[in-house]
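What follows draws every value from the coordinates through simple rules; no lab data is involved. Predicted model, so just to flag it, every value in this text is computed and none were measured. Cβ atoms are built from the backbone, for glycine too; each structure is taken alone.
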Structure 1
Amino acid sequence: HLTPTKFYILNYIASGTKYMVADISNKLHLTSGATTSLLNQLEEESLIQRVRDEKDRRVVWVSLTDESKQLVSMITEKRNVFLKDMLAALTVEEQEEYFRLLNKMDALLSDKYGFSY
């Protein structure tokens, strides 16, 4: 049941230690309602945990479970192997052109839409 959006959430959380729902919503450019719905599903699947801040009970921190840390690691490794295999079919010059074009598109996403990959 791991959709690309759910994986992106898990991968984003994996880049740090814990995040607030607003952090995740802002990063993904989703409404708080959509983010909450996705987080509810991830929590039901035991892939995230929510913990209230001890100093400010209004703040809820979202972090990965041990299971989801392993899952993100496994998926990332498989994706890296896949990309390595795909790039192996290209010459060095083609690889350089490929990355040049990806960087150009990433810059457009960043400039026009405020996010990048």
Structure 2
Amino acid sequence: MLGLTVRWSLVGAPEGTEDRLASYVAETSHARFTDMPGLRSKTWRQVPGQWFEGCYVFASSREREEFQRTFTEGADESPGSQIIGTSPVLIEACDVVAVAEGGAGFVAAPPA
């Protein structure tokens, strides 16, 4: 599977940045990526005070390459960069070896 990781450092980010990121994901970003053509999945992850990242899985290398190119070109103006106050420290294509759905089932977003 064709992955892409985009990571920002949260070291030195203003207080409340993690909450603003979580609100942005819940209110805007989740809907933007849900049903996005060519995207199999996106996961948002963060370790407060350390980093925030988006992990993408694409259906084809063409779609991943196009997204990576356009994202990289506008990375400084991306919503994550605007909220955090810095550009990503990593934009990296990768392989996702496998994804397993556990017995508790898949949940696309935390309950409101």
Structure 3
Amino acid sequence: MNYRKQGNDFEKLAADFLKSKGMTILKLNFYCKMGEVDIIAKDKEYLVFVEVKYRKSSAKGSGFEAVGFNKMRKICRVADYYMYSNHYGGATSVRFDVVVIEEGHLKHLKNAFEYIPVC
């Protein structure tokens, strides 16, 4: 099984879901040397960084639980780089969301975690 292709398919499904909720998708699979973010979007005044998690079932835990501290910190570093390289100012409103695809259902948690500073 090609897990990268499967991951891309679920990220596209999540992006379509977010579009249907009125968000504008800016970038899918943004990579830099700090890591990657699955989806970068705009939701009204917010620049939103979205992590997508897929779980066939919740038997081994929720997809939300799979986004631990280290993953959150990595997403924040990638967000810093994206904002810097795309000339977003410090006054930009930023939000970190998680979309979980679990047992055939999409669940979107807005503001899933707060920004984690470098120090």
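For which of 1, 2, 3 does helix-only ellipticity at 222 nm (-39500 (n - 2.57) for each DSSP H run of 4 or more, over all residues; to 500), calculated from the coordinates, equal -10000?
For helix-only ellipticity at 222 nm (-39500 (n - 2.57) for each DSSP H run of 4 or more, over all residues; to 500), the value -10000 is produced by structure 3.
Hey, FRET efficiency 1/(1 + (r/R0)^6) of positions 85 and 101 (r between Cβ atoms, R0 = 30 Å, to 0.05) derived from one of 1, 2, 3 reads 0.55; which structure? Corresponding structure: 3.
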